[in-house]
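Pasting the structures in now, so scroll down.
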Structure I
Amino acid sequence: MRAPSGDGSVTSPSAVLSLVRLGRAVSRADVARETGLSATTAAARVETLIRHGYLRETGAGPSAGGRPPRRLEIRGDAGVVAAVDLGERHAALGVFDAASRLLAERQLPIAIADGPESVLETVAAAVTALVESATAGSTPLLALCVGIPGPVGARSGLVVSPARMPGWNGADVATIVRQWLDVPVIVENDANLMAVGEHAAGGGDAEHLVFVKVGSGIGCGVVAAGALHRGSEGFAGDISHVTVPGAPPVPCSCGRVGCLDAVASGAALVEQLQQRGVSSAGTQGMLDLARDAHPLTTQLLREAGSSTGTVLSTILNFFNPERLVIGGHLSSAEAFVAGVRSAIYAQCPPMITDRLDIAVSAVGQRAAVLGAAREALDLAFSPDLLTARGGRGGAVSLA
């Protein structure tokens with residue numbers, strides 16, 4: 001399968017760079033095969049990228065007979081990107097080089113309720129400092145991706161009706177960030193980024209993947225045919241406001257009752273415990289109770305898992321993925337994961353579940369940052385930005 005570039009061409013230097021970045025081309029012969037270009041034209045594309053400081057050839061690659069080809073790889077010093085995952089009380093930051101290697105990371109205390117201007121100014125300052133520390137100021141920041149714990153419009157890039165982000169509805173995060181960081185910025189829902197990060201961490205072995213994030217809130221991301229599926233407006237996979245069959249009429253932020261987020265999220269479970277006279281220090285405190293085999297907490301987690309699995313079963317029956325990944329804080333609770341599994345196996349036919357891998361996230365809390373890095377690199381090396389930036393070899397068109 002060929003990987004088109006952002007301009008629709010599978011033969012542009014940007015597309016060639018993507019093939020090498022994603023590990024689908026490790027030699028000039030691979031580039032020719034994947035793009036359909038002649039060997040001479042493929043070599044010319046590679047030479048352009050080498051001249052501009054984006055690729056290099058090193059060592060010997062795998063041989064199919066004859067002299068082994070030289071191996072292509074991304075130059076890590078071609079630039080860096082920054083990845084940000086905003087949470088309710090913290091932001092996870094990462095700086096990655098052009099070859100996707102993590103150079104530095106940091107956990108930054110924030111309060112999402114302080115609003116976009118305050119939070120994003122703090123984050124921008126921290127990103128600037130982290131990039132400076134990681135690169136000693138010698139490597140340019142090419143792009144930034146910010147993950148938001150709420151819906152993000154694919155066309156507008158605006159935050160749309162977030163459940164637990166007072167003051168953020170309609171926020172233009174990219175424009176706000178660019179007040180302090182003059183770089184291209186992409187904004188994405190955090191569950192979508194987790195799906196991308198999990199897919200990347202697995203080496204792309206699952207072409208069709210569903211990722212469900214269950215923490216204080218609930219989100220879901222979908223990878224279809226190896227790429228993030230956003231839908232027409234960017235809200236594909238948003239299961240948080242699906243009504244759970246038989247759920248109690250708990251009011252939801254959307255104005256309805258019995259939504260999955262309102263009955264099965266970490267915040268909802270903490271509230272249910274409080275209503276029954278059990279205090280806990282937030283979601284983490286609830287999980288600590290479960291690890292101590294607290295009966296009521298274990299019961300509520302299993303019921304929440306069952307509710308989540310019930311909603312997911314419709315997604316799985318429709319989409320038929322290879323893998324379902326459970327992430328977020330509640331994924332560490334065995335009772336919750338068991339509830340998800342039992343509901344899915346009860347409500348999906350064997351043709352859906354026989355080859356379905358249901359797993360807890362392999363990369364844990366880092367998934368969104370890894371996904372944000374992938375999205376930031378895609379943006380940094382998109383045809384328009386690659387052409388506008390040129391490279392070390394001069395401002396020659398790379399499109």
Structure II
Amino acid sequence: MTDPRDAADPLRAMRARFRLPRQADGTPCIYLCGNSLGAQPVAAGERIRDILDDWAELAVLGHHHGPRQWMPYHEQFAAPLARLVGAKPAEVVAMNTLTVNLHLLLVSFYRPTPARSRILCERGAFPSDRYALVTQARFHGYSPEATLIEVDARPDTGLLATEDVLAAIEREGARIALVLLPGVQYLTGQVLDMARITAAARHHGCMIGWDLAHAIGNVPLSLHDWGADFAVWCSYKYLCGGPGAVAGAFVHERHAQARELPRFGGWWGHNKSTRFEMGPDFEPIAGAEGWQLSNPPVLALAPLLAALDCYAAAGMHAVREKSLAQGQYARELLAARLKSRVRCLTPEAPAERGCQLSLRVEGDAEHGRRVFADLKRLGVIGDWREPNVIRVAAHPLYNTYAEVAQFVECLAQAVNQS
């Protein structure tokens with residue numbers, strides 16, 4: 001199947017930079033699961049082999065010698081990550097994994113007092129975020145039940161309403177220590193109004209942090225200008241950094257020299273100029289790097305470098321434009337082929353959606369599971385979220401318009417025969 005949109009696509013050459021899965025008979029899969037694990041960049045293997053070769057040839061000398069010195073290796077990620085999240089390079093760092101980073105930053109930015117101890121979050125938060133907030137509240141001696149202010153999705157839409165979030169901040173602001181929300185809601189694919197929510201939280205003196213797991217590499221971000229205190233993300237979804245890839249964090253520059261902020265210290269976060277003096281007192285690096293604990297896993301970082309090269313070549317503006325176009329194309333096809341059989345939970349407004357479409361097949365959950373199983377048999381890889389949601393995401397760097405159309409045809413076939 002061909003589509004004239006692909007011939008006119010300014011990003012059409014990017015697909016060749018990725019390795020995509022195939023079915024048992026060798027035919028290509030329609031891979032629409034970048035919201036869960038991005039496809040592998042072709043250059044990822046080369047990047048890893050480079051590090052393996054350096055290790056073999058240089059051993060410990062590779063830290064300070066050779067073309068890819070390991071001591072400063074992580075520093076080259078700051079600029080490309082900063083461009084993707086709308087920050088200054090000193091405000092971002094590649095380190096750890098998402099929930100580890102969330103806990104580390106909560107040490108600094110969740111500082112409850114008897115008068116201001118509450119945490120505003122969403123009731124349908126990704127479990128790991130909720131686990132982190134609940135355990136942090138307990139760590140500080142507060143009951144999670146009395147501490148968490150959980151904003152509900154509206155029952156008629158299944159979506160969070162910005163007005164409800166703002167109303168909760170207005171109502172409880174004097175008692176809120178922290179607002180933590182997702183930039184993109186993992187189940188529905190809804191993009192939250194991060195600018196307005198951040199402004200409201202800061203107006204009421206609340207710390208504000210964002211989980212950007214489904215946002216980075218997916219939608220435009222302006223963390224510095226919005227004024228968020230911190231953010232965390234993973235790198236294995238839209239960023240295509242590989243399973244369990246090294247994650248990242250943002251800390252606004254107004255906190256760069258904030259020595260009064262409590263934090264967990266580690267050798268890699270210590271002043272680089274005196275790090276090897278092995279002194280007893282922790283002197284954090286100014287900026288986000290000061291939240292590091294240990295030296296980064298260079299082999300695990302290498303694939304992410306290959307992925308960021310792809311984003312640099314494409315440009316986030318072009319990525320976003322194609323994402324919106326493919327999403328609209330998918331909606332039009334779904335409306336034409338499956339109007340009364342499939343409901344799209346993701347908002348239609350461009351500002352409120354990214355690559356992901358969350359689809360609910362009408363009928364009971366068992367019917368939806370059969371449809372999802374049939375999609376897999378037909379060579380479509382998306383994912384299933386209980387109790388009844390199929391999530392698909394056409395990634396602008398490697399998915400084609402023809403694949404979007406093929407997916408809708410496969411979905412129609414699965415719905416009609418399941």
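Can you spot which of I, II the value 26.0 was calculated from, given it is mean count of other Cβ atoms within 10 Å over residues 206-213? It would help to have the intermediate numbers written out before the result.
Details: I: 23.5; II: 26.0.
The correct label is II.
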When you work out distance in nm of label points 7 Å out along Cα→Cβ at positions 158 and 382 for each of the structures I, II, which one comes out largest?
I
Starting from the value -0.44, -0.95, -0.99: which structure in I, II was log10 I(q)/I(0) by the Debye sum over Cα atoms at q = 0.11, 0.19, 0.20 Å⁻¹, for residues 198-293 alone calculated from?
I
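Out of I, II, choose the structure whose coordinates give distance in nm of label points 7 Å out along Cα→Cβ at positions 54 and 342 equal to 5.3 when calculated.
Details: I: 5.3; II: 4.5.
Here the read-out was taken from I.
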Compute FRET efficiency 1/(1 + (r/R0)^6) of positions 46 and 246 (r between Cβ atoms, R0 = 41 Å, to 0.05) for each of I, II and report the one that scores greatest.
II
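Matching task: 16 is the computed value of relative contact order in percent (Cα under 8 Å, 6 or more apart). Pick the structure from I, II.
Numbers: I: 16; II: 23.
It traces back to I.
Match the computed value 19.4 of mean count of other Cβ atoms within 10 Å over residues 30-37 to one of the structures I, II, and report its label.
Details: I: 19.4; II: 23.0.
It traces back to I.
Quick note: the coordinates plus some simple rules give every number you see, no bench work behind them. Model, not experiment: these values are computed from the prediction. Cβ atoms are built from the backbone, for glycine too; each structure is taken alone.
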